[in-house]
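Pasting the structures here.
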Structure P
Amino acid sequence: MNGQSTEDWQYVRQTANYKPSDNAGLLDVTSLALRCYELPDKAETQTATVAAGSTVGFTVMAEGSETLGIFHQGPLLFYMAKVPTGETAATWDGSGDVWFKIYDEGPIFGETVEWPSFVKTQVTVQIPPSLPSGEYLLRVEHIALHVAHRPSGAQFFLACAQLNVIDGGNGTPGPLVAFPGAYSGTDPGILIEIYLPPITSYTMPGPPIWDG
């Protein structure tokens with residue numbers, strides 16, 4: 001936050017695949033784990049206070065390992081979900097049609113196809129300036145497409161941070177989707193051969209970006 005690193009898992013729910021020995025991505029787009037892929041003790045995660053319009057980010061690594069960075073080609077996406085009244089970011093499960101996309105990043109087409117997030121060790125996003133104040137989950141996702149030519153071949157790497165957004169605006173985020181539900185295993189951006197022949201276009205999974 002604000003260009004400064006925080007402690008590991010201080011504000012990010014520890015994911016089920018954090019160990020180097022088990023750092024595979026999620027394969028099933030119908031799994032409840034597609035929301036945040038977190039371990040059961042999510043209530044131990046703190047909630048960070050950030051201002052609307054500020055930039056936050058995630059470091060990409062496998063804990064206790066030298067493996068660092070995004071090491072497969074594929075898109076990068078960020079979603080947020082407003083915590084309902086009576087719930088807190090520390091305990092809410094992210095269920096329902098509550099998620100809206102705030103950023104995505106697909107391939108760049110030129111003489112070759114380049115995926116901008118490939119080998120990045122940190123990824124960042126701006127909290128929309130008009131986002132209303134309140135508690136939210138911020139979901140980062142990278143979809144690895146190196147074996148996505150076969151059903152259930154795309155690998156979903158994701159995590160959720162807990163945020164308390166202040167100094168917000170009066171925007172109306174949307175469209176709202178649910179996880180699972182936002183994706184189908186046969187979506188053109190999920191079931192795809194990216195190498196042979198090289199792709200010349202790409203359809204981002206999920207809803208359009210809310211440009212708040």
Structure Q
Amino acid sequence: MSAKNVVITGASRGIGLSFAGLYQSRGYHVYAACRNASAELKALGVTVIDGVDVTQESGIAHLVEALEGVEIDLLINNAGILENEKLGSIDKASVRRQFETNALAPLAVTEALMGQFSARAKLALITSRMGSVTDNTSGSRYGYRMSKAALNIAGMSLSHDLKPHGVAVAILHPGLVGTQMIGGYGDITPDQAAERLAQRIEELTLENSGTFWHSNGEVLPW
């Protein structure tokens with residue numbers, strides 16, 4: 001039986017890099033998309049598709065071209081950015097950047113590649129519990145919170161729209177992960193996060209499609 005194909009965005013570092021290594025070790029053919037390939041990613045020996053800026057139509061077109069003829073069993077929309085805004089000093093350009101990367105790009109990538117999904121394919125959206133309205137007890141981080149909330153609702157819509165095509169959707173919070181994006185501190189490593197997220201993806205079915213999960217298996221509030 002031929003290896004399954006997984007496409008991962010934002011694969012040059014952090015959780016994306018860990019996903020690439022993990023799925024390669026599990027026998028998948030890994031297509032690792034990123035803007036600029038890191039030495040660590042190149043060393044894995046996976047198929048690297050660099051020059052992919054998911055916020056640009058040209059970047060997504062480049063990704064689609066590179067994946068021509070590839071049947072996708074799993075798409076992990078992982079690329080994301082975190083910036084900080086506080087009331088009284090809101091940077092609208094920063095908020096827009098986060099919306100473009102965290103919310104619009106995953107939807108655009110999914111739409112561009114959906115015609116290549118295999119039967120019973122899976123879609124994973126890497127979001128954050130900071131996009132939960134119920135869980136917001138500290139305020140601030142306007143662009144990140146708003147963009148992740150938008151991604152969550154996009155994920156729910158995708159779960160409904162893709163269900164007739166046999167595609168299940170997971171909306172996944174990795175936990176507090178020690179990545180460069182948050183300065184290296186965290187409760188778990190990127191490798192641990194990837195392992196836990198992969199378990200949630202393994203458990204994903206059409207019946208639980210659209211669930212907002214913590215990587216530890218907890219169902220999070222909207």
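Computing distance in nm of label points 7 Å out along Cα→Cβ at positions 46 and 158 gives 2.6 for which of P, Q? Source structure: P. Suppose helix-only ellipticity at 222 nm (-39500 (n - 2.57) for each DSSP H run of 4 or more, over all residues; to 500) works out to 0; of P, Q, which structure was it derived from? Here the read-out was taken from P. Looking at distance in nm of label points 7 Å out along Cα→Cβ at positions 30 and 118 for structures P, Q, the greatest value goes to P. From P, Q, which structure was distance in nm of label points 7 Å out along Cα→Cβ at positions 6 and 22 = 0.7 calculated on? Of the structures listed, the value fits Q.
Relative contact order in percent (Cα under 8 Å, 6 or more apart) was computed and gave 18; which structure, P, Q, did it come from? The structure behind it is Q.
Where a number appears in this text, it was derived from the coordinates with a stated rule and is not lab data. Note that the coordinates shown come from a computational prediction; the quantities given were computed from them, not determined experimentally. Cβ atoms are built from the backbone, for glycine too; each structure is taken alone.
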